[in-house]
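Each structure below appears as structure tokens.
Laboratory data are not the source of any read-out in this text; all were calculated from the coordinates shown. This structure is a prediction, so every number in the text was calculated from the model and none was measured. Cβ atoms are built from the backbone, for glycine too; each structure is taken alone.
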Structure I
Amino acid sequence: MADANEIRPCAAPGWFAGSTAETLAQALKKARWRLGFLLALMFAASILDRSNVGFAKDALRLDAHIGDRAFALGAGIFFIGYALFEIPSNLILYRVGARVWLSRIMITWGIASATMMFVHGSVSFYVLRFVVGVAEAGFSPGVVLYSTYWFPSKERGKFLGIYYMGLPAALTLGSALSGLLMEKMNGYRGLHNWQWLFLIEGLAASLIGLLTYFVLPARPSQARWLDASQKIALEEAIANEEALKHSPRGSIAALRDHRVLRLVAIYFAIQAGIYGVVFYLPSRIAVIAGTQIDSRAGLLTAIPWVCAFLSLRPVTGWADRVCEHRRFAIAMLLLAAVGLVASTRVTALYASLIAFSLAAIGLVVVQPIFWTLPTDYLRGTAAATGIAMIGALGNLGGFVAPTLKEVADKMLPFKQGGNLVLAGLTLCGVALLVEYGVRFGRGQRRLVLETAEHG
């Protein structure tokens, strides 16, 4: 049985009671699948355009004269541009709506990603990676904020679990596609294979952005596929939950909030771990398999992400049912640390794939579960600002991870020392989650009691 301090808002017994329970359940089911898969497709395009640089790493060194240190800095500098514009982007989304702003983000980042085909030398690499980050700023925090307009706490983890399927899907199918483009497109129409890689995958994101503008409803009231009673039931459930949140008031208060600052640090640890794996897994698997970064390496690289994809739905649903999001997040980060440590101790291909699969499951599944923590707490402009700050500063883990791993691999007296450092960062995330529960658990219990009383 859960400790009293660990009861989550989703456990409120009266939340789905009453005559509208069936109507609300139908509305939530429709929204979960209609919105979830579209947003997962958008997220997949995002991850593909962030991670395809890992497939181009060796070719960029030969054709564009980018060394290992320059690659590590350029791979990470994306997150500087992303972080600088995250909060303004989320505040604009709060004002103009998700349909307009998320589609704008996708169209511009797709164009910016396609311009990576013009990279020549480290300076152009840094500049274009920075521009891609600026263009994409606000996307994932915007989706997290958008989820609070549609899903109460008890349903949010499952919905975000569907959204996060886009991450392993991109790294599964996208890995195979990227490997195929690198293998088959070199010299076609006078372009290098890595140029085709950036061009095709970037323009695909822009096309999905155009689709988004026409099919994504900003709020339940705008959804043509909900009937009037379903719209009312869903909006009332959201409004009742929002009214009971003990959120800081306004943007400035959210920026200074101690709970938000702790969540920033936890998300930083998660992002450092995931991007340490994303940027270097293709080249690592290619080395172990004794091959180039081609279609075979792409298929092998996809295996850990397939495992993560298959784990998302059952684990996030389980976390929602038992209302133990923080403890599930701790378990996932511990699993990721085990996988990262194991990856440094094995050299056989299949053992390495098992180790990286454990790391991928932990680092992917923890993310939708993590986002239930700030969305259970923040509302209004504080939610727009706080969620964006967590995304902005936390994503700097993606900037730090490539350089940190590169330095650790060269300076530590054992092979794959960088992965041990990344494992250490995930364990820091575990410690912070434990402290977060100890410090703030009772505040969550008060919210549960008030929710039950009003339910």
Structure II
Amino acid sequence: MLKNYLIMPCPQCCGFTQENPHGAYFVSKLKLAGCTAITLLTTLAFAQDAPAAPVVDKGDSVWLLVATSLVLLMTPALALFYGGMVHKKNVLNTMLMSFVMMGIVSLVWVLIGYSLAFGKSSNGFIGSLEYALGQNISLTTPYGTQTIPAALFMLFQMKFAIITPALISGAIAERMKFRGYVIFMTLWSLVVYCPAACWVWNPDGWLCKLGALDFAGGTVVHLASGVSALALCIVIGKRKNVAPPPNNITLTLLGAGMLWFGWFGFNAGSALAMNDVAINAFLTTHLAAAAAMLSWLIAEKLKSGKMTAIGGASGLVAGLVAITPACGFVDITGGIFIGLLSGVICYFAIQLKHKLGYDDALDVVGVHGVGGCFGAIATGIFATTAVNTAVTEVALKDGRMGLIVKQLIAIGAVGALALIGTFVLAKIVQTTVGLRADDNAEELGMDEVVHGESGYGLNPLGV
């Protein structure tokens, strides 16, 4: 059958006739071969013009499952990091402020937040409601051009949405009403975080189309939380005891180590695939954290004469923050430079609260706000096509200075959204349910008065 098919002439173009069957046979065979070749070439041309539909890759999906789990681990790690630095009468309240976000934001995200951030957008500022109530989120087909299921992408992004408001809690620790905190952060997630994520990470987002780069959350997560922390500190005011003794620095060190570990999922996972970009992000993340820890300790030694455990923990976190927007775009040298500079910059940035008079309890503004801002600028300085050709070439089409300008625009836009959104929401919550804890709760401790518990023994005064 195959032989007969191969020698049959094409009736439309080969000219086989009964009058000259043998003379036409050889010609017909040649013409048939030509027709077949033309058909194949045409098919290939059309196949090249039409991009292949993305297919779920099991290897990429397994890596993203692991990365998603690592990012979730960062929120309990943050609770330990923050919990060890406050007075012992407030340790449970401080830690619960992080833990409760895992409950609230998870539901808010799947019901509407994910859709506002990553639904199709016609204006570039906010997503549609196509994924509201968890609808149309496929377990088997990818989101956009990715190679992981859409539901897995939604879960991965959920963990970012969880930890971002939790970061803010460190700035207002020991003095904010728990009920006011819950209401404020729920609204903040929708009014500030979701639009920022849409602008920067949604393919339809206006900053994404502009060419601004943020690999894993320098602007969306850290700048937004740092600026919002500053605004909230101003609205809520200072603590009565501005400098309480840390209750357990060993908890802070444990939390810092867990953050370092979980951050690999945060940054390397943002490649959304198991590829060379993910490996580069993993590598630059680790080196930046190492370099920042050392540069912070050296700066601390030169200024105060001592290297402290809290300084080492804060330094490595500063490096992780600064490398976050850049890790998938810069090489090893860029990663080390970003780490070294961020340790020094953030160390001196935390001194601003004493000069400017705001009470940032756990240095969220200095580490996350300033670190995220510096990291976004450094991304523009150190990004290279040698690491991430597909993305960086588009961003660099207007040259190096053009990219830096785009980064500054993103910083200004997200910073303004966070500042204005936080002020408005804080004033609304303040005039309705209240933001500031009463004097009794602040004096006796938030653990005993708000939660009826004590982190250490039964003494509510924590003395």
Taking mean count of other Cβ atoms within 10 Å over residues 61-68 as the criterion, which structure among I, II has the greatest value?
II
Comparing I, II on mean count of other Cβ atoms within 10 Å over residues 253-260, the highest sits with II
Suppose distance in nm of label points 7 Å out along Cα→Cβ at positions 157 and 421 works out to 1.4; of I, II, which structure was it derived from?
II
Answer label among I, II for the case where helix-only ellipticity at 222 nm (-39500 (n - 2.57) for each DSSP H run of 4 or more, over all residues; to 500), calculated from the coordinates, equals -20500:
II
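Tell me which structure, out of I, II, gives 3.4 once distance in nm of label points 7 Å out along Cα→Cβ at positions 173 and 413 is calculated. Before the final figure, lay out each step's value.
Numbers: I: 4.9; II: 3.4.
Attributed to the structure labelled II.
Matching task: 0.95 is the computed value of FRET efficiency 1/(1 + (r/R0)^6) of positions 221 and 245 (r between Cβ atoms, R0 = 35 Å, to 0.05). Pick the structure from I, II. Before the final figure, lay out the partial values.
Numbers: I: 0.95; II: 0.70.
Of the options listed, only I reproduces it.
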Work out the source of 46, 35, 25 here, i.e. which of I, II gives that when Cα extents along the principal axes in Å, for residues 189-372 alone is computed.
II
Suppose you compute relative contact order in percent (Cα under 8 Å, 6 or more apart) for every structure in I, II: which one lands on 29?
I
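One of I, II was used to compute Rg/Rh (Cα atoms, Kirkwood Rh), and the result was 0.97. Which label is that? All intermediate terms of the calculation are to be shown ahead of the outcome.
Details: I: 0.97; II: 1.17.
The read-out comes from structure I.
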